[in-house]
Structure I
């Protein structure tokens, strides 16, 4: 770790763990990597003492998460409104309800998840107990992202709690009001020895990771994810990475264009386009392009009115850096069919649809994370599949078609973290479905039981007695062909089970 000074002199004199700074004119409490050492030590002592092991403890913490969300709904709405101009409706639906459902699902199923899983045995282990035991990993680090700052911190936290871990959560510094709210509320509701919040800057996160956690869970962009993975590799720390990706959306000529336009527009422009699961670009069949563009234009008018800037249902860019980045992509790519207005002082970018976009344009080379939707045309489904497969594997693929064969081919002939037909985003809100990336869009998955598994080690256990040594003696030297035949017969699974030969 770097030996450079981490805390201002005033904070050193007063023994503070945090330092109040100003970021873009907003208050920001920042915790530095050196202070994480103490929190990590406390959490590790609590874990090693077995504090998190019991079902009673886990249920109590999960119930506390639900209470926190219910009792402070207005605070979360206010914080996200200040950070992202996020409407209350979007905050409640895409942040709070999602986390609450995850916690309630874990509460309802925790007893089952914690039970050992018994597995198939062969003849030689008939009298033994063969099982898989889910044990907690230890102390985990969870890093959220700015586009969904509550759910990307708390949904993984639900899984970590359910699996019996201690956890340190690090909300994103780009949403300072939400980060400070989580930093304040977590100690009020969760066990103070087992669960902690830190406020670390993006540049400090690799140093935090190097402190050696038992698992690192990161949601963010690919560049930051690569840095986190490299830092974790130095201490052989396993990681789950939920990264962005250019999520394609194919619109077939055989589909309900009006409905497709509504669902695509909602998914692309909610939270001002700041979403890792939103459609990133549309591949539209040439026969329906004009109809789709007109339908999208009508949808934007219905959703946000003639001037989206005045709409209470439309958000803003999280900060000037993201604003400038999105504006540059917008100005350097294609031509504006709808929208295009920008106001830097308000971090406002109107809902924008681009046409005439080339594959080589800047907006097709980077994840957008803003309210801009490029529409490209293709001549058929095969061309769309070929286009998608030329790109890096995305987090999501969307397909709109009334032809089930088209949907089936898009689903089976492309690779992505998730797939959804005739809608967008909803697959990422389902508690029972795993959510995660593949290839450059991430590794690992979570939600529901998959979150429990992500933060658990599945330990193989064989419980044997010392009886029947006369059978076990067959495996000992000196080796004889007769013994080998008996061993093969006793250790091979039946054809029906399609198992592999297992040797004692």
Structure II
């Protein structure tokens, strides 16, 4: 494997299907739009983002969901030439919805709500007669199941308890498969932190009763020194050679004690062996994400053709537009602490990262930021003041905002965030998270190439373990007031 995680940056709760055209994976997107990214691969190694399921705000209705709500834990399935995606939009969203498409790149249907599913992590499977079964989690109860009419969303029975799990905390993330005369129920248990685990049970019928595997958990990193932790929420896929692979989520913690995970939950791939009719999985081997250097020049009228761009509870097109001078971001008075900021973002995909943006704030206010949640972000804000630009660096932890200020001449400014892993030895710096620098300089050849160092931060405060936003870091540019022109943006990353 030349890359593992196969989907770096926050891409939790992966679900996978195999088709004649290759493999497709969809992951959770929470409060970001467009939502439910769709990735394609021919070999399970090289993956491309080809689109999103939720490209219209009304499909998921996340405008008023609270953090960490939104689009949770999808299941992607392929049947008779049609792709199905079932998901829960939680904490104020649309509830359980099933979408369909003939092309996974889209467009996808408006979606059908299934009111009977009053839990999370819905799965979709069909029996030999074509009856659809939705299996889902409903805390603190056992895993539930209900038969449904997918065309109307109506249930064919009341939801019933299916399996209480293997005995670990919080059974969730169920997936149901038919193989060799058995129905297998894969689940996640132990919570989504260090105790996370994959467990399995089986039955001769899709509706049970299910017996727990004697070797549960099938996979867990709990209590190990594995470089990937929090392993769980898995999905299985059959391979052309008769083998089986597993996609699952995990985190890559840094520092002494491997305590802090800046990128959040990512998608990994591992092998599965079948022994005595039961699946046995290996902890994923980590090779790191492939290095990446990406530049965007918006000064020639280019738009947001790259599908990586996302917004918070809103589509980027709502507040941005290409112009001949740069990408125009229109501020609406919403700062980064707002539930719906004008924030154009991508997922941070590497531990070692340099992110630069050249902007013109004109008479407005805007800048760059790296975000976990409304109350957990850091960045640099620029505001025009006469013949100068006032620069304010922010470090926001649990809503507490520490700032540093500087002034540069008016005109375009280049803002930079540099993140690097902490040392791996027993030095004092190794006990924290990654090392983050915030810098600014006037853009162009006259500017100081070194820039002004505004602040140095300990990244432990913006990690999955501390932010608890269920996502990971998203980097990008924002506008608060007036009009902000984004001239150029670059991202360079490696592990």
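What follows is calculated from the coordinates using simple rules that are stated; it is not laboratory data. Since we're looking at a predicted model, the values are computed, not measured. Cβ atoms are built from the backbone, for glycine too; each structure is taken alone.
To which of I, II does the computed value 2.4 (distance in nm of label points 7 Å out along Cα→Cβ at positions 324 and 340) belong?
Numbers: I: 2.4; II: 3.3.
This figure was derived from I.
Comparing distance in nm of label points 7 Å out along Cα→Cβ at positions 292 and 364 across I, II, which is largest? Walk me through the numbers before you get to the answer.
On the way: I: 1.4; II: 2.6.
Checked I, II; max of distance in nm of label points 7 Å out along Cα→Cβ at positions 292 and 364 sits with II.
If helix-only ellipticity at 222 nm (-39500 (n - 2.57) for each DSSP H run of 4 or more, over all residues; to 500) comes out at -12000 when worked out from the coordinates, which of I, II was used? Structure of origin is I.
Which structure, out of I, II, was FRET efficiency 1/(1 + (r/R0)^6) of positions 132 and 244 (r between Cβ atoms, R0 = 25 Å, to 0.05) calculated from, if the result is 0.15?
Working: I: 0.15; II: 0.60.
This figure was derived from I.
Once Cα Rg over 2.2 N^0.38 Å is calculated for every structure in I, II, which label goes with the largest value? Provide the component values of the computation, followed by the final result.
Working: I: 1.11; II: 0.99.
Greatest value across I, II: structure I.
When Cα Rg over 2.2 N^0.38 Å, for residues 188-459 alone is calculated, the result is 1.06; to which of the structures I, II does this value belong? Let's see the in-between values first.
On the way: I: 1.06; II: 1.24.
Corresponding structure: I.
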